[in-house]
Structure P
Amino acid sequence: MTSARGTSPGPAGPPVPPVLSPDQRVTAVMRRAVATGLLGDDRPVAGFLDTDGIRASVASLDAAFAHVPDVLHTFAVKATSLVPVLRLLARLGMGCEVAGPGELRIALDAGVAPQRIVFDSPAKTRPELGEALALGVAVNADSLDELRRIDELRPADSASVLGLRVNPQVGGGSIGAMSTATATSKFGVALRDPGARDRVVRAFAERPWLTRLHAHVGSQGCPLELIAEGVAQTYLLAEEINRTLGTRQVTSLDIGGGLPVNFDDEETRPAFSDYTGALLAAVPGLFDGRYALVTEFGRSLLAKNGFIGARVEYTKEAGGRRIAVTHAGAQTATRTVLMPDAWPLRVGAYDADGNPRTGTPVRQDIAGPCCFAGDVVAHDRELPELVEGDHVVLHDTGAYYFSTHWAYNSLPRPAVYGFTAERADSVRLVTVRDAQTLDEIAAESGLAHADALVCPADPEGD
């Protein structure tokens, strides 16, 4: 796709068109999607990803860490597990952080080199560990027991960088489910538990090939100071291990990701530079080059570079409340529906042609298609009055909303499109993921084994 930033004209050339604002870009894409049938009666919901926005986010991450001598930025695949996205990020210099065999597979399919992949999971199986170690993928063990498995499985010539995840137990943020450094978190070795720190130091002493420490404090709802404190505790542990062993055995720190996202308006805050500033204040020695760094950002790179567009199928009144029933509900915005206070989304109102709807704001519920009463993505929201055939936009949904589809009511996964929008009349759309077909839903539901329960196998094997 061509760049949406434009190029500098020659002396006699026309002026460079201004870059569209975020709202203008969304409008341009909605108009194009409706005009080309990507949103309509038979395609009532779709996701859209801003290619140039993704490039700009990666550039801001690189700039924030530009003064760090050795850093590998990996993308948390769970945030947007789409092969074309991973391939774009790889072309921009990023690696991948994976948390299971499926994510490892698609990272490899996207062309990410094994040495630029980090495997994190609290429940790695022996076959999964064996494959990662054979490929040379970096592995962060989540427990001391997992280290013992690696003892058994690690080939002598393995190229994998091996680390241990620790839980600095610095506390949680405002969303408990997103906080991974609490006293009882399921992740990592809890450093403040009695005897745990000594056990970690001993684990490194017994394994010269163990060269990395990993920590991740949490993501949405965690303030920068809390994240930085977790990194500081991990840094101090690395210093202690190396001092105790009398050698620089720990040579790299995986400091996780977790930069929270502003879902209240268009502004990107905090910035990656705010994060590095907080790190520098908390851990002055982190960027001096003695430790190579790995990061694992996901939501903060993609969230603001995507949106969901959905058709309004019906409107109604209930108890004095106006309700717009759309095709974007719990199946695409699961966290928002189930935890609306923790995961609120901005909603835009658009007409049947994809233009912003105008008119006096009316309080409305924006409901989804799922067959349970709580399937509402926005409650009592002031928006221009929506009517059948209009559209809604769920902003800031480029991360997680396209990769954590809930198959409630066997609703199909929507198509996802990438776009550039140099001007309002020059939108380009490409398919990132096809919409799931009914045949694919039937196949996933066990169609090939339709008679398995009505014609069970003979218990005697005849």
Structure Q
Amino acid sequence: MSEHPRSAPPTSATSQVTMLLGLAGYFAALILMRGTGTGRVEAGVFAMLATALPMMAHEVLVLRVYRHKTAGLVQPAVLQWQRINWPRILVKLIGLWGTLAVIAAAYWLFPEYHRSFYSPFWEACRTCLPVLLLLAVPYFIATDPWMDAPEDGYFHAGNLFLGRLPLAERAALLDFGLGWLIKGFFLPLMFVYFSGNAAYLLETPLTAAVESFPAFVSYTGRLAVGVDLAFVSIGYVLTLRLTNSHIRSCNPLFWGWVVTLAMYVPFFSVIGRKYLEYNDGIGWLDMFGDSWGPWVFLWGAAIITSKVLWAWANASFGIRFSNLTHRGIITNGPYRWTRHPSYLFKNISWWLLSVPFFTTEGAAEALRHCLLLLGINGIYFLRAKAEEKHLSEDPTYVAYALWIEQHGKLRWLGRLIPMLRYCPPNGLAPAPVHVPDGKPT
């Protein structure tokens, strides 16, 4: 490790050009569907496809990410039939089918998934799942011959379902199972939220969005959340080696899972509503009363800014977003300013929107609301620490985090509040960081 200050962070796993192509696809989908009477589920599926396909094309055809060492693929050439290991591919397909059957059984078993809330996801599955299962066959055929380690999680899962237990490695099965548990839990939630948001954006006349400044703030916020959900939903689907967006590892920390899942239904229904409910129904506009002045526009602009930066942070993942997993280190966009910008701007937006410090019930109640929101903020702080501990197993993240400590735009926060500073794990050296002239530091 060089003693000289690093002049650039490690190369990001996702290009901002990739993100912009996805963003263009998302907005194009909204424009094309407006006024067509497209249903909620169809709108969600079409918007996801319009967002994902340009990004996948750029990653594969332009950036050729399958050639990266982290993809785990030997340099692919023309597919040669004699290289195809048909028995192994069949075992992998059995692993995929068996895994989906287990997830489907869990959905059938748990009462949570019998709620009408999840109906849009089931409808989307009936349409899309057969297509995805069909595409899985050529995907396995195309990637298996070129894998450095072809006996992956699908292979071990297939052996498990076939009853060949000695051939099913426990460690590989555990990581594989955790990855699918993450996808199985988060994808239904994100698609339901995303399709609902898409329906709202399509049904809301643009005239209503600009009829007043508060309406504009509200609509812009919903649009930013739609962008966020589009990229987040895609991330749980496109865990592919061909796009170097596969799951490299899952967070092994039990407490990391606890603080992450606590912020999502059904768990948040108890924690957030019964113990940390900080919102008393009084919003930011109520703070200003009937007389609007410059402060209303400044406050509204701050809300829009925080929402847009939150969405930008998650969109910077491109096709690689996922909770509780490592799928590549993001170092550009807002991540060039600070670690965890998504959490930072999300939590700021909640303070700006709910104004817990303003209430008609007295100072004691205002203090109580502020402490409750600080409890939510504290959970996100713990989520960030769990992610850092997990990602710090990768020297690239260590190099990135140390660079942020020295060059990040918000590095002063760590100097002001020491607990926010990054502490690298002992004995793990950061990966070399390449500066524009190509020389490592």
Structure R
Amino acid sequence: MKVIIFGLGYVGFTAGCCISSEGHQVIGIDVSQKKVDAINAGEAPIVEPKVFDMLTVARAKGLFIADTQIGGYLDGADLAIVCVGTPSAADGSHNMAYIADVSRQIALAHAEGTGKLTIAYRSTIRPGTIEELIMPIFRSVLGDSTDDRIAIVYNPEFLREGSAVQDYFEPPKIVIGTADGQPNPAMETLNANIEAPTFHVGYREAEVTKFVDNTWHAVKVAFANEIGRVCLQTGISATQVHQIFVSDTKLNISPYYTRPGGAFGGSCLPKDVRALQYIGSDTGSNLHLVDSLIRSNEAHKHALYAYASEGLAEGDAILMAGLAFKAGTDDLRESPNVDLARKLLAAGFKLDIFDPAIAADMLVGANLGYAFSQLPTLERILVDRETAQTRSYARIIATNATVKELDLSDASLIRDLGTLP
């Protein structure tokens, strides 16, 4: 293919070297004359393993050139890749000036050419940018022929400095965002030799990917350092604690706790988080991330209540399938489902709860005390399977896997809080 790359910074230049190494013709466009001159002289403008050798081979084969002007390079091009910067603005948002400017330049240059061009954006942009900023720019230039002249793709990159070339050819995933969530031919050709899980999604799902990934990485680093501070203050080996922690790939390093869904609860997590908060305060470790966990969880409980009751009116009948924190158990201590039931009753809904593992007269100890202090009418609102399956409800709320025990005729009534849509 003939590939035009806009922006020859770290991402754009590395991508250019990798793409040209597969035999594609690459033309890099950048506003920096110094950078363009260096590339055309066979000199890498960045320090990164393998890129110099790749540039040398590409230059020898005439597969990588650079320029400061678009000129007629878009004529006959199969793919344009946008890698310009999106630096932070004063308010913390991304500065979209470079994105807007290069989009208009591409639109104006392509208006003078022929054929259909795929334009893939790799810069990190907030969700909605393709639909609300980039597409309007192209439509203002190309008019009614826009959809016939261009195909916009959002394709986030996952390159790490120091291993960028390896990451290009062995990415953790490939995310392709398109208008209809379907594959794009040019991107299929570009990634033909790369084996990785591939997700074809809409623009917004693709656009938010880097925010989710990078924020999660930041959370992990902050969490690790907060634990490190506690260890430092209490004479514990942080290295050994880390070795123990990462050895557990069943729970500690797994997808189980990273799926958006129910709030955390039960007899362990809230109690232990509060205890670690105290340890942090007592030792002067300043655990800001840990301190925020309970507040975030309480906010999520309310959000789940709002989602579960959305569109209902006071007095409507609701069935909750599952009251315990986990299906098949009777432990109600700090179960977020108990909080949900309490909120629904306080809002005036007629609530039934089906949970075959719970018998109000069999609860004992702390479990008994917590249950009736939060839900004094528990005995009355618990219903058996037959009642749950035959009574008419405005909504059925699935809080855990208990709902699988019911044979429900109208699945459209169910709102599953275990996995958010």
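A short reminder: the numbers here are calculations on the coordinates, not readings from a lab. Keep in mind that what you see is a predicted model, and the values were worked out from it rather than measured. Cβ atoms are built from the backbone, for glycine too; each structure is taken alone.
The table below gives the values:
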{"read-out": "Parent structure of the calculated result -8000, given that helix-only ellipticity at 222 nm (-39500 (n - 2.57) for each DSSP H run of 4 or more, over all residues; to 500) is the read-out and P, Q, R the choices", "value": "P"}
{"read-out": "Of the structures P, Q, R, the one that 37, 28, 22 was derived from, the read-out being semi-axes √(5λ) of the Cα gyration tensor in Å", "value": "Q"}
{"read-out": "Structure responsible for 21.4, with mean count of other Cβ atoms within 10 Å over residues 225-232 calculated and labels P, Q, R on offer", "value": "P"}
{"read-out": "If relative contact order in percent (Cα under 8 Å, 6 or more apart) is computed and equals 23, the structure in P, Q, R", "value": "Q"}
